1. Taking 7, 24, 36, 23, 8, 1 as the value of P(r) over Cα pairs in 10 Å bins from 0, in percent derived from one of the structures shown (P, Q, R), identify that structure.
2. Looking at structures P, Q, R, which one was distance in nm of label points 7 Å out along Cα→Cβ at positions 138 and 154 calculated from, given that it came out as 1.1?
3. The value -23000 for helix-only ellipticity at 222 nm (-39500 (n - 2.57) for each DSSP H run of 4 or more, over all residues; to 500) was derived from one model only; which of P, Q, R is it?
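Readers should treat all values here as calculations from the given coordinates under stated rules, not as data from a laboratory. From a predicted model like this one, the values you see are computed outputs, not experimental measurements. Cβ atoms are built from the backbone, for glycine too; each structure is taken alone.
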Structure P
Amino acid sequence: MFAEIARRVTTAAKITHQLFREPENLHKHVSAIKDVEHEADVLTHDVISRIDKTFVTPLDREDIHMLASRLDDVVDLLDGTARRAAMFRIKETREPAQMLASVLVRAATRIEEAVIGMKKSSLVIEKAREIKSLEEEGDAIYHLAVGSLFDGENPDPLEVIKWKELYDTLERALDQCEDVANVLESISLKNA
């Protein structure tokens, strides 16, 4: 079930990347991400429900709950990004948004690989390091992106507000990916 939630993380990240590459299809992508977010919610609810019904769990109950919740949080943040893009009526894209979304796709892919290989602690540790490195790459893009919003004589305040909010949400999703990596690493080391 963790692998199924992790697949939703990857799918939502890929659709988010498409959204910033094809803003003309904004509503299609927002709807697709909402569907994926709903699937992740259902899976997360099922995991938590099973914890309550299972006497002996393969991992600590708290770890199971935390991992499922953290994975779902990434999808929620990507859904939030898509909804903001729709609320702000994004009609054109910006390169830093595409770059941040691309980093998110790579981080989500590493999460999925780590979840699938959760029983191999060396693999999980390797993927967690890669995710942490990607989060740092995302931070660098984020700082440049936000700074560039204020370039020029008279930056458009509405554009600054819209894009700052979108960059913030993408960056929070990357931070959440790092949180997932930390949880995976902890679980892996406990159960090695």
Structure Q
Amino acid sequence: MTNCVKLPLSGEFTSEHALRSRWGPDARRRAVRWFAVLGLVAVPAALLLGFAATRTTDSTQVVAALGAAAVAVAAITCFGAALVIQFAEAVGWLLARFAFLIFIGAVLGIVVVAWVPALLYQHVEAIGPPGTLTVDKLQASLGEGAAARLAAYGLWPLQFRLTRDIIAMVGAIGFVSIFASFAIW
């Protein structure tokens, strides 16, 4: 026995069918709970990997930093999925009425995702040769204080070519995906 709500077997599939939730109340609660638990498990894992990245000095530092970023993105995705499932009707209502504005916002967001790191790359390269910068060197270029230290941790992975390529790839795939999603919608 499933907890999904069945669609009527008519010859037409309308936007109302797409927006109507096919999740039963039990399935929705279970999915929200699982995504929330996965997100809560991923947060300490990302923090632990980030801490490990600051404490090592060899090639494992890059792996730990990229792992921390990937796990943090996974946590955000899990929390987002839980919210979308929990508030499916509201999300459907927003999509139906504000699809074009969401599309424009997503395109601008992808442009910012590609543009801001490019500016930050230039700043990091001006500080020193790539691959040799430490968090302390980056912090010294930014100033003193907790905010400068936190910014230095964020800038540190940008000195590596792999990080730059991954961000560029995410920007390109995101741009294409947004246009395809809007065209399908």
Structure R
Amino acid sequence: MFAILVTFVFYQYKTDSLPLDDDDDAEAAPMVATMNGAVLILLGGVGALAIGSELLVKGAVQTGTALGVPEAVIGLTVVAFGTSLPELSTCIAAARKQSVGLILGNIIGSNTFNILSIIALTAAIKPLVVDPVLLGMELWATIAVAVVFALWMMIVGKLTKPMGIVMMLAYVVFIAVQYLQPQVVG
């Protein structure tokens, strides 16, 4: 999986045909003037992300366990939402600048990276046993969403507000089903 990711990134790099934009506006000017300042901010962000991630996972697992919700469902919902907030904020900022390429690249790139590196590296450290809860409706819903989204983008080529509303409602229904359906424990 990791080798596929490296190949994918190399392919994207080699086939990128867009020239670099040298006409950046004042908003794109660096906020930090020195390399040391930039490295310090980067390290601070990575540290805050690590601490925040740990707190998110611990809090979600403890809350879910207290409510009798399986860890797999907690991962599919609370943790997935929490870890997607950086992508959401990036997409909102990109939408304000009408940068559709950045939005779609962020979403597709994030999912590709999560599947081909995070899962791959985690499995390389310790083999992953798939929770039976994830092999039911959740797996098929994930595959269906990916296929429908890909087909929609290839055929229609744009996402409209009504389509966005339908997608958000579908997600709310998916989350509701996760918490309302009886869970198979085994």
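1. Details: P: 10, 36, 32, 16, 6, 1, 0; Q: 8, 24, 30, 21, 12, 5, 1; R: 7, 24, 36, 23, 8, 1.
Answer by label: R.
2. Values: P: 3.6; Q: 1.1; R: 2.8.
Attributed to the structure labelled Q.
3. On the way: P: -29500; Q: -27000; R: -23000.
Here the read-out was taken from R.
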